[in-house]
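Engineer: Dropping the structures in below, format is C-alpha cells.
Laboratory data are not the source of any read-out in this text; all were calculated from the coordinates shown. Treat the numbers as computed from the prediction; the structure is a model and nothing was measured. Cβ atoms are built from the backbone, for glycine too; each structure is taken alone.
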Structure P
Amino acid sequence: MIGHAIDHVSFCVRDLEAAMHFYQEVLGCVEVERPALGIGGAWLQAGNVQIHLIVPPDGVAGLGSNPERILPLANHTAFAIDDYEKVRDHLLEHGLEVLETSVEQGQLWVRDPAGNVIEFNAANR
C-alpha cells in the first residue's frame, strides 16, 4: 500500500468563522499553523489527523454539493469516539441536528455549518 495513514481531510467552507466555531468549540479541534497558500482557510488538529478548511475563491464552481439533510451515504469523515451518549448529548447541547443509530451500533452523524457530513463512531471501542 502506498499510503500508510491519513494525513488530513479537507472541507470546502464559505463561512470560515462558523466553521472554525464548529470545529474548535463544538468538536474541540486545535488550530495549527498554516502556510500562506493564497486562498482563505485554516488547519486544525484532531488527534493524529489534520482538518484543512478551504475557502474557495468566488466564482469557483464544480466543488460538489452536500446533502440537504444528514445522509450517512454521503461523502463524510468519521471521528472515533469513546462515549456515544456523552458525544450525542454534547452535540445536542450545541443545537445540532443529530442522526443516530444506537449505543450498541455506536454511530452518530451531524453536518458542519457548510453542510459537510461528519460521523462519530464508537463501534468496536
Structure Q
Amino acid sequence: MLLTKIDSLNAIAQFFTVIVLFVLVLGITYVTTKWIANYQKISGKGKNLESIEVHRLTNNKYIQIVRAGNKYLVIAVCKDTVTMLTELEESEVQHMEITETGNLQFKDILEKMKNLKSKD
C-alpha cells in the first residue's frame, strides 16, 4: 500500500517535471527565435539595397523588384543565375503601406486579403 502511494507520487512528480522542462524549452526557443530575427533584421538592413517585392515562379525561379541606390530594377533569379530584366521609374513602383509602428500588422494583412477575396 505504501509503495503504491510512493510510486504514484513519483509518477506525478515526474509528470510535472516534464511539463516544466517542456515549458522552459519552449520559452528559450521563443526568446532565441526573436533574438535571431531582430539580429537578422538589423544586419540585413542597408541604405542602398532593398528588396521591394518577390514573386515566385517555380521552386527555384523568382522575379524581384530591387532598389539599388535610386534605381529600381526588375531581376530574374534562378538557381545559378541572376538576370536583369528591366529598370523601373520610381513612379511605376507601388510601395506597401506601413503602419505607424513601422511594421506590418498581421490583422491588417488579413483584412486586405479578405477584401481581395470578396472582390473576386
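Engineer: Given a computed value of 0.10 for FRET efficiency 1/(1 + (r/R0)^6) of positions 14 and 38 (r between Cβ atoms, R0 = 25 Å, to 0.05), which structure among P, Q does it belong to?
Structural biologist: Numbers: P: 0.90; Q: 0.10.
It must be structure Q, since only it matches.
Engineer: Tell me which structure, out of P, Q, gives -3000 once helix-only ellipticity at 222 nm (-39500 (n - 2.57) for each DSSP H run of 4 or more, over all residues; to 500) is calculated. Intermediate values should be presented prior to the final figure.
Structural biologist: On the way: P: -3000; Q: -17000.
Answer for the origin of the read-out: P.
Engineer: P, Q: which one has Rg and Dmax of the Cα atoms in Å, as calculated, at 14.9, 45?
Structural biologist: Values: P: 14.9, 45; Q: 25.0, 84.
Computed on structure P.
Engineer: Any idea which of P, Q comes out highest on FRET efficiency 1/(1 + (r/R0)^6) of positions 86 and 110 (r between Cβ atoms, R0 = 35 Å, to 0.05)? List each step's numbers first, then the result.
Structural biologist: On the way: P: 1.00; Q: 0.60.
When FRET efficiency 1/(1 + (r/R0)^6) of positions 86 and 110 (r between Cβ atoms, R0 = 35 Å, to 0.05) is calculated for P, Q, structure P comes out on top.
Engineer: Please compute relative contact order in percent (Cα under 8 Å, 6 or more apart) for structures P, Q and give me the label with the greatest value. Working shown, then result.
Structural biologist: Working: P: 24; Q: 11.
Once relative contact order in percent (Cα under 8 Å, 6 or more apart) is tallied for P, Q, the winner is P.
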